[in-house]
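These notes open a run of structures that come right after.
Just so you know, all these numbers are worked out from the coordinates, no wet-lab data involved. Just so it is clear, the model here is predicted, and its values are computed rather than measured.
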Structure P
Amino acid sequence: MISNKWIKLFDVACILEIIGCVLLFLIAMPMKYGFGNDSLIRPFGSLHGFFFVAYVILALKIRKHYQWSTKEFALVILYAIIPFFTWFVHQKINKFREENASE
């Protein structure tokens, strides 16, 4: 059985991946392409990359806990590639928790 620590870390990784997208796509990229200032691209890009990798590794770690089929797991990974879609995974996790808490 997987510990609650990993489950909580994955839930946080879902949110951090979204924050990384916001920093990169809504702050750093407009600064670069709108104002010619690329000083934020490297730090925010690195941060976003770190959060992305953490999300994928943690998804692999907790896959069995959530009993994701191959199709569901593929969607979880695909949602990491599409900006801001990890929010849907976060919502799915919360729904799973609510359903299992009532049992």
Structure Q
Amino acid sequence: MDEHIKSPFLKTLPQYHFERDKFVNIIKDTYPNMLDDIYTHVRRDTDSFSFFGYEDEFYIVHRDSGTIINWYKHLGRTNTCNKNLDYEDLEEFILLFKNEMEEIK
């Protein structure tokens, strides 16, 4: 697919993967109701975040930084990010998302 794209800015970026257990535990510990909140709203925006599902993939986008995390089907399957975040960064990302989600409830 990328072979027809000339601009380096439009080519697919590498995806950085999170270890399944660590990814799931951070979300469970930081925002236990995240999946319920996301699956209930399917597509929603907060001040800084957008989240949506497409087929069996789910995405949370932090618009200010351009950081995207996603997972396939069930939490813990194919957990990726478009940046090389460590687990502390992921925890901060989820906490910021949780705080904004609580503001819109």
Structure R
Amino acid sequence: MKVNLDFANFGQERERIATESELAIFEHLKEMAETEDIELVRKCDDYVTAVFKGWDLARFKYTPRAKWVAFPSTERGTTKHYIESPEEVREYADLLKRSLETINKFA
């Protein structure tokens, strides 16, 4: 009997492919967090992730069809905050700060 094993491709780091606007959002997040210890990774095909101490600090997508940012370590569920420009991520400084505090508490 031959058995085929198919592995899901979730949660693994993948080749980082980010739009220029996503790179700009990442730079704003690093500047606001006042640390260089944040990495930009792609764990799934749908968005990019700013990772801090192994935790998802922020997830975001900025394409012609979708423009949002989420802070999964602070908010329940998948709360997406819709933005119109990369600079608007600065309006979520309080969520970023709370996310950093949560990560530092448990990491």
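Taking Cα Rg over 2.2 N^0.38 Å as the criterion, which structure among P, Q, R has the greatest value?
Numbers: P: 1.21; Q: 1.09; R: 1.16.
Top value of Cα Rg over 2.2 N^0.38 Å goes to structure P.
Output the label of whichever structure in P, Q, R has the greatest value of relative contact order in percent (Cα under 8 Å, 6 or more apart).
P
Tell me which structure, out of P, Q, R, gives -8500 once helix-only ellipticity at 222 nm (-39500 (n - 2.57) for each DSSP H run of 4 or more, over all residues; to 500) is calculated.
R
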